[in-house]
Structure P
Amino acid sequence: MARLARPLADIQLPATVQAVLTARIDRLPAAEKALLQTLAVIGKTFAWSLLARVVAQPEEELLGRLAHLRAAEFLYEQPAFPESEYTFKHALTQEVAYTSLLLERRQALHERTAQAIEALYADRLAEHYEALAHHYSRSGNTPKAVDYLQRAGNRRRSGPCWRRRSPT
């Protein structure tokens, strides 16, 4: 038989799912909470190489923290070729972790993520123009954000779905 340690009226229950998630995230060890917040800035889905470059921690420590976040059902690992990808189990988890970051820290992480994308995918940067524009705009780096938005727009206009058809 279960017994309450306190009267039922004294127990505070979160009013929303967001509050429940906030409480779960706040109970994480500091290093895992910081990792989850960083991952929330990177995006809903992210490759191991990008994650490793942005986080810049020893691989074994990072893998251990990721394993704990997976076990706690914050993240899924998706085996993919050539490297594993990770994704948030729920979009609301990503949002709560993201909004729990101070603005200055969030901006710095967006800048770092954009720089990591530029370095990792230098040979196929066009595939990442939209992500780069997003991260640079959120970092406050307006010149780079505008540059990548223009590149993304030009790329879409020159693609097959934007070509003007000649009258037949």
Structure Q
Amino acid sequence: MPAEYDFRRQAWFAQLGAVGYVQGRCRGGALGAPSGIGGQAALWLGAVRRNLALEVNEAAGERAGGFAAALVSGDRSFMSTEDSDALHDAGLYHIVSISGLHLTIVGGLVFLLVKRSLALIEPIALRVPVQKPAAIVALVACLPYLVILAQLWKPSAPSS
């Protein structure tokens, strides 16, 4: 059907080599520890992200905790269904999705604060262009947040 959903295109970009189904009973298997340093790093980073969400949820309180945890870490599991539905109905659910906008806000705020702080120190402001050190500090401050974002955007491995 023209202009309808094209599963072949979606499968191509998801790097799926084939799809199929299984007949008969499905038997469970055992999952092992992640192989390689990349798998272990992804597992560690997932734990850091979850702990960050837990801390933010507890610090913000019962009502705002789920929303704050979703904004900071991308973990929406603490949000109540009522809050999620209200954001969907208002057309604002995209706010809790971690995106480049959040990274830009964090980086921009750090840049602005460091630039203004350095501009207040007269010997530095007269001899050094304060934008350069402020940009370096903002990039370093954004690095942990970027690592969290990279974990969220990592494409899932295709199923066997």
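Bear in mind that the values in this text are calculations on the coordinates, not laboratory data. Remember, it's a predicted structure, so these values are computed and weren't measured experimentally. Cβ atoms are built from the backbone, for glycine too; each structure is taken alone.
A value of -18500 for helix-only ellipticity at 222 nm (-39500 (n - 2.57) for each DSSP H run of 4 or more, over all residues; to 500), calculated from one of P, Q, originates in structure P. The greatest value of mean count of other Cβ atoms within 10 Å over residues 63-70 among structures P, Q is that of Q. A value of 0.60 for FRET efficiency 1/(1 + (r/R0)^6) of positions 39 and 71 (r between Cβ atoms, R0 = 30 Å, to 0.05), calculated from one of P, Q, originates in structure Q.
Taking distance in nm of label points 7 Å out along Cα→Cβ at positions 31 and 135 as the criterion, the highest value among P, Q goes to Q.
From which structure (P, Q) was log10 I(q)/I(0) by the Debye sum over Cα atoms at q = 0.11, 0.17, 0.20 Å⁻¹ calculated, if the value obtained is -0.57, -1.07, -1.32? That value comes from structure P.
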